[in-house]
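Presented below are the structures under discussion, each in the form of structure tokens.
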Structure I
């Protein structure tokens, strides 16, 4: 067996599976294990004291007070899952098959790392009153009164979550200024010709978008920018300047990490250590479909990957994980969906005018559809996602005609 063959031979005592991380990826892993008939002990460890919860509603219903929380509808007791919440895991000793925690060592036979990602903070802003992140349920709880009191808000970062938070803050009646270091929203995610039309969405909502400038310093009540402007701020919300895999606790464990800090899993989501798997935002994996290693920080990856991990653990056989990445964002009255991976594409085709309420962009590589962004065109997304999965070759002229269903635009 290779070093990455992680499961022990059949016929031994039931293996003790420990999952570190109680977000979507961790919860779906323990549920999938039981669904596949795994009967051994399963423990789910979470650093937060709350019942495991879903994160997307934090920037929407939870933030606006239309929902108190977003706990997963999972009966862990009925599934015979041991929950250990409010417990930080500080290290991994692979030779001993043990985790280090403040409550003492936690032994495992099989380990699943599902610790997700952590947001990048604003340099020099730690401890400054009124500076917030939006990653956890507690973060959302601290921000809810800010919106209720209609404070002037400065949002740092015009990424996906920055747009969602801005949408919520404007809906609550807050004056919002968004500061983005790049020259356009979503600069690290989408090419200029796709992202630039989205800048107008901020103005439509009544928010002010300042691009090409950074935060120089923050003081109570004000944000000073590198271009000399000073923006009044009852609160500063840092939501869009990046996230990194939450893997610092693995230092010294011997587990292989990539330059981006991700656990470098193989095609079956097994790590470089025996009996250790990794899934979700903390793990990168090789994609034969796209010919490169992918690190996907999105909800759907945390939903799909655990099924592969559970199958490998329960069946003891390798399985290939090579999804078409997918995510969505609700912002400024629009439903934005993306499927695929457009790096390496050689052709960009528009379906519709970005000034219209709904439009789509398609990316082809050597005539094959590899990615698609749909703005309020869910049918394009649904059909396009299936075409990407099938590796469909497309007729560019028909793809560019928004009146032609994508499923009818194959060549």
Structure II
């Protein structure tokens, strides 16, 4: 890379079609606080935030393949210290030395975000001032008359709503009990130990999980997160739950399970595009005799595998979410593990309130803690960072000790 490009006033990267970084200019390395050796050959997920990884798979990859270019796409990067850096990315796919590569220009957006926030705030203030002026024009006599009419209507509606609310609360509580009853119980034996945490943001959840003993030495674990939350998402999760429970219990392969779930979602919304939902999912097939894990990750946050020596591996997504595109080919990946390893699977409702590196650090900090103790540490972290925004998202995670 020549000096003009290497020290340009913007970031510049070149990667292959699989997202592996070929070169990164010095400007971007300084912005992200990385060395060139640290990122060389790594997947671009290494510098993308967790939400941006999903956005990259769902929008960037299909667009660059179809149009061979991407213009002004908004993404967020993560520095070596875990800080987010918003950028605009422009990309162009071209052939170089008989191979297809993707050149990307990344323009930092911190200042622009600040200016846009100021403009939004100014617009809100102007709208409030205009509204107050309009209200002052309304004659008091007409206003009082309308208030009285509305008060009478409100009294009637309140009576109806109270009855409806009482009936709805009973129905939602029943649905919640049914949904929670469908969740599988913890597993603990000489092969492994599995525990989970599940909390809906409202009465019903868009998250669902299941873990099943397929044979004496084989286990299947699945975690799904349907877009949104509440009644619509929970209905979709329950229809998916009955399907994956049947498939996993029969020992069907991970690729086949994902294909069946994807086809189910497409069939649900084939005649109703307005109700369309997609779903991120990850499935693990664990063979304790061979000490191997086969997994398929469809747009889901990467599961963490920590070896007994503390080395961690990310089981990253290689395909878009279920229900996103038709004709997706799902491919499994395999890793080996040693006795004493540990797995953590989670939905974005767990990672969004926390720093991007918090969960890996937590696993590293408590290598000998029991699953109960580790579960308590994660829940404590979530309670300490809880906010009005994160309260509105479902939270679910699964912990596995590989004995």
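Read-outs throughout are calculated quantities, based only on the coordinates presented, and are distinct from any laboratory measurement. Since the structure is predicted, the reported quantities are computational estimates derived from the model, not experimental observations. Cβ atoms are built from the backbone, for glycine too; each structure is taken alone.
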> Taking FRET efficiency 1/(1 + (r/R0)^6) of positions 65 and 145 (r between Cβ atoms, R0 = 35 Å, to 0.05) from the coordinates of each of I, II, which one would give 0.05?
Replying inline: II
> Which of the displayed structures (I, II) returns the greatest value of distance in nm of label points 7 Å out along Cα→Cβ at positions 153 and 209 on calculation?
Replying inline: II
> Can you say which of I, II returns -6000 when helix-only ellipticity at 222 nm (-39500 (n - 2.57) for each DSSP H run of 4 or more, over all residues; to 500) is computed?
Replying inline: I
> Which structure, out of I, II, was log10 I(q)/I(0) by the Debye sum over Cα atoms at q = 0.07, 0.12, 0.13, 0.14 Å⁻¹ derived from, given a value of -0.36, -1.04, -1.18, -1.30?
Replying inline: I
> When volume of the Cα convex hull per residue in Å³, for residues 73-232 alone is calculated for each of the structures I, II, which structure yields the highest value?
Replying inline: II
